[in-house]
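Down below are the structures I want you to see.
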Structure 1
Amino acid sequence: MSRALTLATPGPIGSAPLRMAERRALVPGPDELLVAVGACAVCRTDLQLVEGDLELHRHPIVPGHQVVGEVVTAGPRARTRVGERVGVTWLAGVCGRCEFCTSGRENLCTAAAFHGWDRDGGSADHMLVRDDFAFVLPAGRTDAEVAPLLCAGVIGHRALRMTEVEPGNRLGLYGFGSSASLVLQLAIDRGIVVHVATRNDGERRRALRLGASSVGGYDETPPEPLHAAITFAPVGRVVVHALAALRRGGSVVVNAIHLDEVPAFDYDLLWHERSVRSVANVTRRDITELLTFAARTTLEVEQRIYGLADANRALADLSAGGIGATAVLVP
């Protein structure tokens, strides 16, 4: 038997929608791995699924898509060996044949599957993973340190690349949770000047400590117009604030799977070839690039550890804000 947190019916996090369940021992298929979970970081996407902002693809479902664990059983066609430490991300599988998969854009595959949405995720003591979507991890960082890199870090890396900012350019980060704190460090490593916009005074202080050149509120004008901005807050009006802070030709990349709405705004904010684009999912290339970077640098990854049974509390703390770190479930 194994334990897992299951979501049958979404609801307010205060109602503790996740329930601990016993399930039969998992058996990997020919191309799958059985992974003993060592750590599973908590993501705002988990909260949006649990509370019903994102419609469930199936239920009950086990959430969790930033997972580090050890392979305990491997299917006969799997290449990853028993005993390897692996990372598991949001992307759980693609078709490999469509126009997106064959052009380096597998993140847009219409048949893509995702951990914690289509396949059971890592809020459990064990999970099944397709062998070709598990990533062997180097030693050096603890499971709890690596887990937040596997979504917050990877999607942030992709969003940063999509801004097309260059050394010396000015980048705005709107919202300052786990992903933004990692993007800040990635950007500074590349010589980019970073402005952070957030309502939280503690997050502003942390941003300055990590190297931000300036901080302010969402509706405050940065010291100088921005070449690009990334929005992390799942609030449409923040996108408009970021757009208003751009120089001519600048772009806003929306790093969110769900926004409440995008309010009407004056066309002058978009005029002069400014643009707004979304970042959707990640590719395996994104994952390997970020892990390679993390292996050669001292990326600061702050975590707050919770037991598996405390997942509802971890999500409630995330919803309330002010954790100042990434919540990580440890079975």
Structure 2
Amino acid sequence: MANVMRAWAVRSPGPIDSGPLVEVERLIPEPGPGQVRLRVSACGVCRTDLHLCEGDLAPRRPGVIPGHEIVGVVDALGPDVDHLREGERVGAAWLARTCGQCRFCRSGRENLCLAPTFTGWDIDGGFAQYVVVDEDFVYHLPDGYDDPSVAPLLCAGIIGYRALRRADLPPGGRLGIYGFGGSAHLTAQVAIAEGATVHVLTRSPAARRLALELGAASAGDTDDEPPEPLDAAILFAPVGSIVPTALRRLDRGGTLAVAGIYLSDVPSLDYQDDLFQERTLRSVTANTREDGREFLDLCARAGITTTITPYPFAEADRALRDLFHERFTGAAVLVGFDD
């Protein structure tokens, strides 16, 4: 095996059409204690990767390799690895490491860790032929999914699942979903499988069609009034101006959860119209490993499907441009890492 690999790295953050993501050669990484190396077979393209390339999220180090919806095969073990074996198919996601010692880690809230490490932001991610990950932060993948189809579950799916739980949707409740991309199309299926009525609000006609195909009760434009008041809503679009609109669509006591890691500025809220009657606005921050395990188990039981658009690994930059310009529905996934 040659000692170099192909990868995509953020050269200088800027508008995605200006080419901030460039193809590079890097040394193949070696796993350290408690780590394994994966030979990557598929990697989902997340909106967080776009935020990183454009500078909405400042890179934590120069030339970082994005990608955190990673599917691969274990091909090397570091010292002290005890529950993974070479040849296993596994997944790696956004949360790469936590301190395990702070008050949040000790209380089961490791998503709020005071010293976390994130895949594709703090450390190199899956837009590469090989990646090194901590054994304790690897996921066993559900059966019934090929590599490209399972990739979006590892971030889009997991963070959507946490957002759904943060939205406090009551059993059989009415859920509004604002934006309908890679994460939302999975979250809608989970909510429907659990008995919710789902109303989708998005500006994309193609996404509205997909929402109805997946079982949504209605699909309208972002500014439309849903057919009934909402018990809960989730904002997936990174557009802060939607926040007042979504809050006003909530019934009394409803909750709006904001699912993204980045959000443009939120306009001033009118207390009487937007928040009164015990409406709640809350954010969603990363996820715990338990969220991931619960969600992947649920996917296997509920038959959650992914709508994907595959892109050759050699066209990772085009995948991000198409994400920005909304040229596909569902999720983009990089494939063909060895081509």
The value 28.2 for mean count of other Cβ atoms within 10 Å over residues 43-50, derived from one of 1, 2, belongs to structure 2
Working back from 2.9 (distance in nm of label points 7 Å out along Cα→Cβ at positions 195 and 323, computed), options 1, 2, answer is structure 1
Distance in nm of label points 7 Å out along Cα→Cβ at positions 123 and 179, calculated, reads 1.8; among 1, 2 the input was structure 1
Value 13.8 of mean count of other Cβ atoms within 10 Å over residues 51-58 was derived from the coordinates of, among 1, 2, structure 1
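Rule-based calculations on the coordinates, nothing more; no lab input. What you see is a predicted model; the values in this text were computed from it and never measured. Cβ atoms are built from the backbone, for glycine too; each structure is taken alone.
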